[in-house]
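Just so you know, all these numbers are worked out from the coordinates, no wet-lab data involved. Predicted model, so just to flag it, every value in this text is computed and none were measured. Cβ atoms are built from the backbone, for glycine too; each structure is taken alone.
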Structure I
Amino acid sequence: MSGAVEIGKGLYLIGVKDPGLTVFDDLFPTQYGTTYNSYLVRGATHSAIIDTVKAKRFDEFLANLTSIMDPAEVDYVVVNHSEPDHSGSLSLLLKHCPKAVVVASQAARTFLGNQIHHPFESRIVKDNDLLELGGRTLRFVSAPHLHWPDTMFTLIEGEGVLFSCDAFGAHYSGEGIYADEMPDNLLGETRFYYDCLMRAFKERILNAVAKLDGIELKLLAPSHGPIYRADARKPVEAYRTWSQPKAGGKRIAIFYLSPHGNTEKMAEAVAKGATQAGVVVTQCHINHASVSDIRDLMEESDALIFGCPTINRDIPKPMWDVLAYLSTVSLKGNLGGIFGSFGWSGEACRMLEDRLKGMNFKLPVPFVRAPFMPKPEAFADCEALGRVIAEEVLKK
């Protein structure tokens, strides 16, 4: 965006766009760039900035603020979340806002103390605390783990304006600033953003969304992507839907990779053993499934079993990627199992064991591994592995 934009009476968008960004924080692809949204709320007697922007965009951000008011007159800077893409400019901003008080949750204040190495005045707020601006009142809504422990929302009381920080946003830098001005793919990008950052905290999301029930939202202003003015509850309800627990019986998912078909045969034996115990089993060749399908299956299952060959004394990259998804989902439990074939060496199963134990998985059966084409006794061990894990699932 070029310059500040008035989005309501005494309410301004003063953030910046970054349409050329292709990877966010060296982690997630951003096909449509992103925005760093910051807002200015002016009351009759006081003013507050809601979040700042990434430090490298500070000059543009300051120019946007200065076009509206003298920064020296800013009374408060609300930090909904202390991640550097939102708070990176805070230290620089405070030099221009000498009387500003930083308003944040206790966790955010602690995190800021480890980012800003000089004293600054602050005020710790809790759930439903209020901040008066003169004819305008800000209410703070605690929303921890969306997606950091420090997150809160800021609501303008009685006006239906919600500053939701990372929640309900998207890495999307369009021509306009409003969601209703964007192409139909915005919801898909919102879902991708949710999957990357939020879905590991589904129970927390449902708690936060429930706090918004009964509030008429007229403007939903996230920290990334377009602002919602028409149907401002749409992304809120989408988050509620995406975060609902899956119904169904006891389930086990087997994720495997099989360059020569041997690990796949072992997967079939594991599945046979688990099915005999009375559990629904899904076999998933990881190269034949989408990331979304793999994550969904992880969340729906009561136990996760991994079948992995050893390639060049290591776990192949596709399986490493699947293991990385474990930290991005909301698992039903921590029950797991491991098997795999190998050629001249067999390190992958041990590496898998270390990874799962490091994530507090319970492994009730030692891993099963076999060289080249498994012998009948190896298949029998695979059946036993599946059966024991299924029995553990049924005990829950």
Structure II
Amino acid sequence: MGGDDRIVYLDNAATSWPKPAGVADAMAAFLRDSGGNPGRSGHRLSIAAGRVVAEARDAVAEALGVGDPLRVAFAANATAAINAALFGVLRPGDLVVADGMAHNAVARPLTELGRMGVSVKWIRCGRDGSIDLAHAEKLVRGTGGRAARLLVVTHGSNVCGSLAPLGELAGVAARHGSTMLVDAAQTAGIEDVGLDSLGDAMVAFTGHKAMLGPGGTGGLAFSRDADIGRVRPFVRGGTGSASDSEDQPAFMPDRLEAGTANGPGLAGLAAGLGWIAGNGGREAIRDRERRLTEALVSGVAALPGAVVYGPEPGRPRCAVMSFTLAGWSCSELALALDERYGVLCRVGLHCAPRAHRVLGTFPDGTARFAPGPFTTEADVERALGALAELAAEGGRA
């Protein structure tokens, strides 16, 4: 089966590739035609740059289900947005509850906040990555009349693809007066978030995955019911507004957007979201990716010595699946897939050791396939054929 130099890219959960051609074109056009500093000057190049940023903000708001685009604050990535939310809201003595599938982008800041006097509790999850809603309710309710200030939810697992029921979890948060923070790094741009329908909620998103934009883009978005005034600015500095004051502006998005925006990146982000809208929209692309993912799940599960982790076939999931293959270590498996078959995947703990403890795959981790909008049925067949050959070989671990 070897000898073909064609690449089968199944690592879209790390970053989407290839990007639509318009992404690079939009980034180059920004540098060529709109190279001013957005919001900092009144000349034509600054105004053109500001228009690009505004278009990106509008596109992100539509993708997340936010009626007011000014409730979207851009940041370098989802990790920066999560830190801005956690350190901006939580104070010593507060209770925060998070789910057990959390990425280190959530777990590491919470570990540090725990050292600073914040009480951190973790929701039990099933071996399929599902959240124990009864346990979530109990933890968020708290004790002694002290409910959780924040409920932090992983919308889509970057390890096994499990999807959290945002509506039900929003109900848990609402019953106890808690704010919900959604880590949508794996889902924003393709799954329906419906932020304005989630009550008092925030969503951290990244631009370089399902939104098909470049790295260095992302941000924090607020529902219409969220009290943004409770979020202390994590970074303070120039905004081009209220320059007569040395206090950070209280209004959005300036409250959380100090410093020069990543204009080229946001131009690319808007182009990525525009490509999605022009190619059937989120629902059509999502349905196709799920079909490909289900084909990978069923195909891998049928191989001798293979174990697939995460939701059962037919259960809600995003376009991520994880597995192990008897006789092969994860690292040796990935190397063979890459060098011998041109199949690119990610292996190990995926920056989510808690999730792997839930799945029972810690400390070795798993191999992960994540199709994207440019993945074809032929790519899936090639990947499954490669694994079948490796399974027959029996490995060398």
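Given that mean count of other Cβ atoms within 10 Å over residues 69-76, derived from a single structure, equals 15.9, which label among I, II identifies that structure?
I
State the single structure among I, II that was used to calculate helix-only ellipticity at 222 nm (-39500 (n - 2.57) for each DSSP H run of 4 or more, over all residues; to 500), giving -9000.
Of the options listed, only I reproduces it.
Matching task: 14.9 is the computed value of mean count of other Cβ atoms within 10 Å over residues 213-220. Pick the structure from I, II. The structure behind it is I. Tell me which of I, II gives 11 when you compute relative contact order in percent (Cα under 8 Å, 6 or more apart). Label of the originating structure: I. Given a computed value of 0.55 for FRET efficiency 1/(1 + (r/R0)^6) of positions 117 and 157 (r between Cβ atoms, R0 = 30 Å, to 0.05), which structure among I, II does it belong to? So the calculation was done on II. Identify the structure, out of I, II, from whose coordinates distance in nm of label points 7 Å out along Cα→Cβ at positions 37 and 229 was calculated to give 1.3. Label of the originating structure: I. Here mean projected area of the Cα convex hull in nm² was derived from just one of the structures I, II, and that gives 20.8; the source is I. Upon calculation of distance in nm of label points 7 Å out along Cα→Cβ at positions 133 and 309 from the atomic coordinates, which of the structures I, II produces 2.5? Traced to structure II. Can you say which of I, II returns 2.2 when distance in nm of label points 7 Å out along Cα→Cβ at positions 173 and 189 is computed? The read-out was computed on structure II. Look at distance in nm of label points 7 Å out along Cα→Cβ at positions 5 and 77 for each of I, II: the largest one is in II. Here FRET efficiency 1/(1 + (r/R0)^6) of positions 21 and 109 (r between Cβ atoms, R0 = 35 Å, to 0.05) is compared for structures I, II. The highest value is that of I.
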